[in-house]
Every structure is written in C-alpha cells, then in structure tokens.
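A.B. asks: Got some structures for you, see below.
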Structure 1
Amino acid sequence: MIELPTFITRRFPYRSRFAPTVFGRMHYVDEGEGRPVLLLHGNPTWSFLYREVMAGLAGGPYRVVAPDLIGLGLSDKPRELSAHTLRRHGESLLELVQGLELKDVVLVVQDWGGPIGAWMAARAGGRVTGLVVMNTALLKPERFRTTAFHRFSHMPVVSDVAFRLFNFPLPVLGRTQGDPSSISGDVARAYAWPLRKVVDRAAPLALARMVPNGPEHPTVAELTEGDAWARSFQGPVELVWGVKDPILGRALRRHREVFPRARVTETPAGHFLQEEVPEEIVAAIRRVAAAR
C-alpha cells in the first residue's frame, strides 16, 4: 500500500485499489454501486483531479471508477520514454475495464483520457454506451499544429531537464486555468507528490511527445481508430468545455461538428475544468446516465 500524506487524504478520502495490467500495476478508485462511470484524466494529473466529481456522484446509482494512467498518480511508473504509447495506455485501460467487468459504461474523458479512452472503447465490444467529453483532442488532427508546450517537449536536452529535474509542467498548471488559484497551495502539491522522485518523471514528457507533430507520428494510427469510434458512436453525448483553456479551448469546434446532437456546456474554466466547475460535470454525467 502507498501511504498518502494528510494534505492529500483530507481531500481525497478514497480507498486505493490496484490491478495488474500488461503495462504495469494500475491504481484506481472504485466507489458505489450501479451504472459504471469511468473517469479518465490526462497529463500530468491523476484521479485526484476527479475528487469533487466523485463526491458529487456519491450516493447516486453509480459505480464510479477513476484509474490513474500508468506512469502517473499512484500507478507504476515505467522509466523509459519509449515505453509510453497510446496503444499501451489503451491496452492497460481495456484490461482494467474487462477485469472489473464494466458494462453499460458512461465514459468521461479529458486531456489524454480522450484519445486513450476512445481507443479503448473501440476495442471494448460496445461496453461504452454514454460519453461526456471535456477539453481533449479525441479526434485525429486535421492539421498538425502543435502548441508551444508540445513543441518545447521535443527540444533535446532542455525539455529533459525541465520535465525531469524541475517536474515541468507541474509548477505552472495554474496558468492553464480560468482561475489560476484553482490549482495552488495543497492542491498543487497533491498533483506534484506522486512525481516527487526524479526517476519517476518519464510519463509527463513521454505523453507530451505522444502528441503528433506530423502524419508519420506513431500515435496517428491509434488516433485514427479512436476517431472512427467517436464518429460512429450512437449513444448520448455531452460536451463540457473550459473555454479559457489555452491548450485545447479551441478544440470545442471540431467536437461540436462530430457530435452535432450533443448538449454543450461552455464554462469560464481552463484546461483542468474538474477543479473549477465540477458541478457542471456531475450534471452532465447524470443526464447522460439517465438518457437511453
């Protein structure tokens, strides 16, 4: 077992569980009974990001499952950058979903949770029947225009120093928010704590480099599979978006086009909108779960 510091446990009072996968031991939270709701985070966060959403769903007819991607949170942390691929992350998530026998799942995704979750859903044999999409790039790129953050991640030496030695981008997460104070103090410390050891910091850099910068990038094949699944998905969908997100705020347009019948909730939040508007996310999950 991993003993968490009190500044985390007083905000995250959930029992830790672990499951073996092809990619390593995966940490997850599994709370409640009822229809499964699968909450997927991205880079460089962990299931702590969904603590207020989980609290909002507590007592409802939901089985809430919130895993940590391998390399992040309390999951195992492979130290080689090359170990991290969209396929490996998707395969480990699929193993968890199958091992827990999750069916009729409401899939909730943000950041890298979007493409990883979509790839998993494409292989899951119809297990996903509802979808809530938030500040992600679920779709294959139309044009390969990366952000300054992702271009920086490909710079030799300097990006390794920043990500490995200075735990970038953890110290500046607040700058991606509508309200920078939403990730500060003990909340900011809680995101940095699982990556307190230099040797454990491969995933944030690897995931940043997994964002394709051209059509030959190895991630494109898996993104294409997830894109096809999203375009063919027939279940209820809602989009909840932080429009002040400097990374993926503008990605809402393409997701509106792919999900033209989806209800859209635009919020003044930033990239990690779970920290700013959890009540909007809870409401969207409840509506999708109730729709048939």
Structure 2
Amino acid sequence: MKNKVALVTGASSGIGQSIAELLARSGYTVYGTSRKGNATEQRNYKIIALDVNSDESTQAAINTVIQAEGRIDVVVNNAGFGVEAGGAEESSIAQMQQVFETNFFGVVRVIQAVLPYMRQQKQGRIINIGSMLGLLPAPYMATYSATKHAIEGYSESLDHELRTRGIRVSVIEPAYTKTNFEANAPALDSKIEEYALARKALAKLMKTAIESGDDPMVVAKVVLKAANAKHPKIRYPAGKLACRLNFLRKFAPAALMDKGIRQEMKLDMLDHIAG
C-alpha cells in the first residue's frame, strides 16, 4: 500500500505546521490546511484551503484529498484559538460562541465530513489537539478551557462508538507551547474596569509561561506516536509539564490541586488587585 494519507488542520504555523512537517518526514502524504490555503514558503506537505467554521469549505477540502488520494487515514484536528486572558464575564455570549464554533464545532465538522470515508475503509485515526486546560480549571481562560473540556468528552465518547469499526480517537494534551497563541488572541469584547490590573498581570504571566514552554515539535512527536500506535490511548499528555499535571490530576487530593492552581497563577494576588 502507498503512504498513509494525513490531513492536519491549522497547519500554516505553530503546532500544526510542526505536526504536518513531522508526519511528512515520517512517510505520510500530508495535506495541511489554512483558511485561505496560501503557502508563502516551500513545505514538505501540501496546503489546501479549509475553514473549519464552514460546512461547504470543510466538505470541499475533504473531497480534494479523497479525489487525489482515494483515502484519508489520519485526521489531526489542530485549528483553534483563544481570546485574551481575563474574567469569564468579559466575553460576550457572541464571542464565546465564536470560540466554540472553531474549537469544538469546527472539530466536529471535520470529523463528520471524514467519517463516511473512514467507515468505508474500516480503519482510520482521529487525533484531536486538546490541552491540559481540558482536564484542569483555567481561571481567566474560562471559555478556551470549556472548549477543551468539550473536546475531551466528545473524543472519549466517539472513540467508544467507533472502536469496533476500526477507527480510533485520541486527544493530545499539551501544556504551554512556544507559539503565537497569546499574541494572536483577540481582545475581550466586554471588558470590565475592575479586571484591568488583573488582565495586565495575567498578560505577563502568560508571556513568561509561553516563552518557557515546549517547542511545538514536542507536541508533534506525541501526535506521531498516537498516529502509529498499534493500540492507541485515548489521552496523550505532551511534554514534561503536561505529564506532571496529568499525574497530579489523577492522584493528588483535590484540595492540594486547588491550592497549587491558585499559587501557580497567583490568583489570590490577582483577586486582591482586581478588588
């Protein structure tokens, strides 16, 4: 059989680009996607247009790959974004819906478009890029965290449904990663003055955490492991911090986790500043 075919959403930069590059170097025929499909530099994988917020765009991208290759063996759902860190009430319902539309419904849209082909093949691998914030609370990142919690529940349920059909679903759970995530985050659309100083302090904390985070290739290597695993797991933490947090989430007392989160994010100080 010729090379396995992989589709990676959000592959123009960051984690998605690293995933697409590593899969291509590892023998996969890779189609990476971006909203416009423009590739301004030479890559070892093809770039096609796919807007995960559009049924038509999603189906067209899947059709492009199927027509060219006849199959899709692996789908990596990486496209997503978060808004500026701040109070949960500082995002309007409309803004929250935009984040859910991309981070959750965009994933579902791609999966629903590709599943008929995977069921026909009687095999396939769906890998969703989640976050440790899908397992842990994320104060001042409530909407993003909620989308990743949704991915966790959806993925685990879907894996049980599809397992006897030869299709497996996994979630990759990175911690902080060196990307432009924070720099590209849209501003909160319903800012409240009471949170202004807390937002400023949070921006510094996030900048430091991301700058000292894992290289995107750390996440890519875990994706490759999940794609190639004979017996894939439902969850793969990616990086040392993610593995440590995953262990603590499983075994540490709830009160200890609560205290640790507040200390790590300096929440009592932020609450004092905000008040």
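Quick note: the coordinates plus some simple rules give every number you see, no bench work behind them. On a predicted model such as this, the values are computed, not experimentally measured, just so you know. Cβ atoms are built from the backbone, for glycine too; each structure is taken alone.
A.B. asks: By the measure FRET efficiency 1/(1 + (r/R0)^6) of positions 156 and 260 (r between Cβ atoms, R0 = 35 Å, to 0.05), tell me the structure among 1, 2 with the highest figure.
C.D. replies: Largest value of FRET efficiency 1/(1 + (r/R0)^6) of positions 156 and 260 (r between Cβ atoms, R0 = 35 Å, to 0.05): 2.
A.B. asks: Next question, about the same structure. 18.9 is what came out when mean count of other Cβ atoms within 10 Å over residues 68-75 was calculated for one structure; which of 1, 2 is it?
C.D. replies: The correct label is 2.
A.B. asks: Right, something else. If you rank structures 1, 2 by distance in nm of label points 7 Å out along Cα→Cβ at positions 28 and 236, which sits at the top with the largest value?
C.D. replies: 1
A.B. asks: The value 23.1 for mean count of other Cβ atoms within 10 Å over residues 12-19 was derived from one model only; which of 1, 2 is it?
C.D. replies: Structure of origin is 2.
A.B. asks: Further question: From 1, 2, which structure was FRET efficiency 1/(1 + (r/R0)^6) of positions 212 and 244 (r between Cβ atoms, R0 = 25 Å, to 0.05) = 0.95 calculated on?
C.D. replies: Structure 2 accounts for this read-out.
A.B. asks: Another one. Looking at structures 1, 2, which one was distance in nm of label points 7 Å out along Cα→Cβ at positions 36 and 92 calculated from, given that it came out as 2.6?
C.D. replies: Going through each structure in turn, the value belongs to 2.
A.B. asks: Here helix-only ellipticity at 222 nm (-39500 (n - 2.57) for each DSSP H run of 4 or more, over all residues; to 500) has been calculated and equals -15500, so which of 1, 2 was it run on?
C.D. replies: Structure of origin is 2.
A.B. asks: Quick check: 2.9 is what I get for distance in nm of label points 7 Å out along Cα→Cβ at positions 44 and 220, calculated from one of 1, 2. Which structure matches?
C.D. replies: The read-out comes from structure 1.
A.B. asks: Of structures 1, 2, which gives 109 when volume of the Cα convex hull per residue in Å³, for residues 52-115 alone is computed from the coordinates?
C.D. replies: 1
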